[in-house]
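Right after this note come the structures.
Values in this text are rule-based calculations from the coordinates and carry no lab data. Quick caveat, the model's predicted, so the values are computed rather than measured. Cβ atoms are built from the backbone, for glycine too; each structure is taken alone.
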Structure I
Amino acid sequence: MLDVFKAPSKASTELQDMHFNYVLLDGSKRGEAERWLYELVDTPDYRNLFDGTEWASLRAVSPIVVRTERGNPLLERLSLEGNSLEWGYAIASDEPLDALADHLRRFITVRHPLGYDVMLRFADPTVARVLLAASGDGGVPDYGSPFAAAKLPDALWDGWHLHTRPHWLPEVGVGRHTGGRASSRLDELTLNALTDTDRRATLVKLMQHLETYFPSRVASNARQTVIRDLRAIMERAVAHGYESLQALLHWCTVYGYQGALSLWETAAPNVYDLLHRWPGTAAEAQAREAAMIAMSSAETQVQGEPIHG
């Protein structure tokens, strides 16, 4: 199964100079995306993927595929802020815009292993990484068949993943089903990988919280170490009943003051005990109590607001 927490490969840098002639925007993350496009370009060439479908009433949050010539300001904006905000990704394809849009529309809904239809958030870069993976890793090969390459931002690692079409897939436009809805049925492997994308999204929020309120903690450790520490805390907290984002942000605050989980039992035993005490319906209050204890017991104050929320 694809590890969505894994850092981008250093080998990906070989495609940095490649021209990507499309950008797929996630309208649920980039508010008023169509208006924003007109602010960037006088006459943007794009397709709203919900137009002409049963989801047309939700077009304000629809994925949008935009054709991007060299020098298009959208490519620059993607490079400048895409890897922190993850509102879309770049695609290289020889397909015409309408053909690419029709292909992507086939994946708006897919079949769940239990037999019902679900919406697929394929404009989310991390979801796309799952779909573009090898089938043995949970990928859906037909999804990326029109793509020569894709450049996908990673806010967790502050980097980019580069994907190229595997040699065993047919050439662009060859052997692909056209028109109609997707025949794709998610298997358990794909579904598990997609579940991990939600856990990763939570970890990204924790990382951003730490970067905002505890920049010295981030600066004084390798990013790999910080991600490993935060993930361990998140998974331990969830396993002990702290499932809400707000509760997890409080535990992230504890990390900002106390450091790695392995230090808590000795350096902050009260906090350690709270983490392992089942909170029931008081998860956020109990996690906040732990954050307050961590703040008061810390040897030095950390720049920024000590408690979030």
Structure II
Amino acid sequence: MQHIYPAVAIILSTLSGLFPFSLYDLFILVASLYLIVLILFLIFRKTSFKKFLYSLIRFVTMLVVWFYFAWGISYFREDFYAKSDLKETTFDAENLKKFVIRFVADANEAYVDFDVMDRAGVRQDLEESYHALHEKLGIDYPNGKRRAKPMLFESLYSKMGVSGYFGPFFNEIHVNNYSLDTTYPFTLAHEMAHQFGIAHESEANLYAFIVCMQSEDERIRYSAYLLTLLYLVNDAAEFLPEEVDSLTSAIRPEIIADLRRNREHWLAVRNRSLSEVQDKAYDAYLKTNKVSSGRENYSEVVGLLISSYDTFIKK
């Protein structure tokens, strides 16, 4: 299984790389129109229910087979601990508190004030980091080509709060151009991790953090701390409710301002109904693929960081 995906990734990413637009988004549009036509044919009695059902089952079956062959098999690969030979550190209140204190201090030190950066340069920087770390991270390299493509339906995805996604059918990376430059590097690194066959969101977050920290660009390193800090704060609020205020009070005001600016940036275009539907649909998708925690899997990066921070992050 571990040898199948790299070969598939090379073929699909090379093919899709010939096009400047998203084949995945185009495919979703065509597939949606096909389903609508099937339903209309049934409603207006242009086809029998038996033929409709046959066509629907055949289409869904082809879709599922294609998904798992093209990328979905990544959900059944070895997890981070098996690939890295690291021992998992117990996730408890004491270890979490110690790590939050340390992480906040490191984030404060990493802070840098910036608004604009060369996004093409960011992609190249992250590519070099993945190359340098691929053996240590247990991933195949080059594993195809990684070209960050614009979303065909960017306005719709922005309303749903989607900053990026990986298109499995054609092995394509997508990052929302609406994203702020302060968050763009980490988001791109996360989607690149998916392209390397890292399916679980927690592990994609971990790989993104490690790779960003490998960069010589202080803005890329800060981007990793900025977004990862949110997961630590959420865990502190859940597992250390009586101490969360004192722990988060140590975060420097400039970082709080950046987090607030990012939140307000996305809320300005958010459609609550669309966002909630997307959240529920993606939660169901993850659980279907044996990610029992669903969308909460994103936050499980904290446990991975507690176990691996000393190994991968040199201070």
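Ranked by FRET efficiency 1/(1 + (r/R0)^6) of positions 110 and 294 (r between Cβ atoms, R0 = 30 Å, to 0.05), structures I, II are led by II, which has the greatest value. Highest-scoring entry among I, II, by mean count of other Cβ atoms within 10 Å over residues 254-261, is I. Each of I, II could give helix-only ellipticity at 222 nm (-39500 (n - 2.57) for each DSSP H run of 4 or more, over all residues; to 500), but the derived value -12500 comes from I. Once distance in nm of label points 7 Å out along Cα→Cβ at positions 54 and 70 is computed for every structure in I, II, the highest value turns out to be that of I. Thinking of I, II, which structure, once relative contact order in percent (Cα under 8 Å, 6 or more apart) is computed, gives back 24? Matching structure: II. Suppose Cα extents along the principal axes in Å, for residues 22-61 alone works out to 35, 21, 7; of I, II, which structure was it derived from? Source structure for this number: II. Given a value of -0.68, -0.76, -1.23 for log10 I(q)/I(0) by the Debye sum over Cα atoms at q = 0.17, 0.18, 0.23 Å⁻¹, for residues 118-205 alone, calculated from one of I, II, which structure does it belong to? Among I, II, the structure yielding -0.68, -0.76, -1.23 for log10 I(q)/I(0) by the Debye sum over Cα atoms at q = 0.17, 0.18, 0.23 Å⁻¹, for residues 118-205 alone is II.
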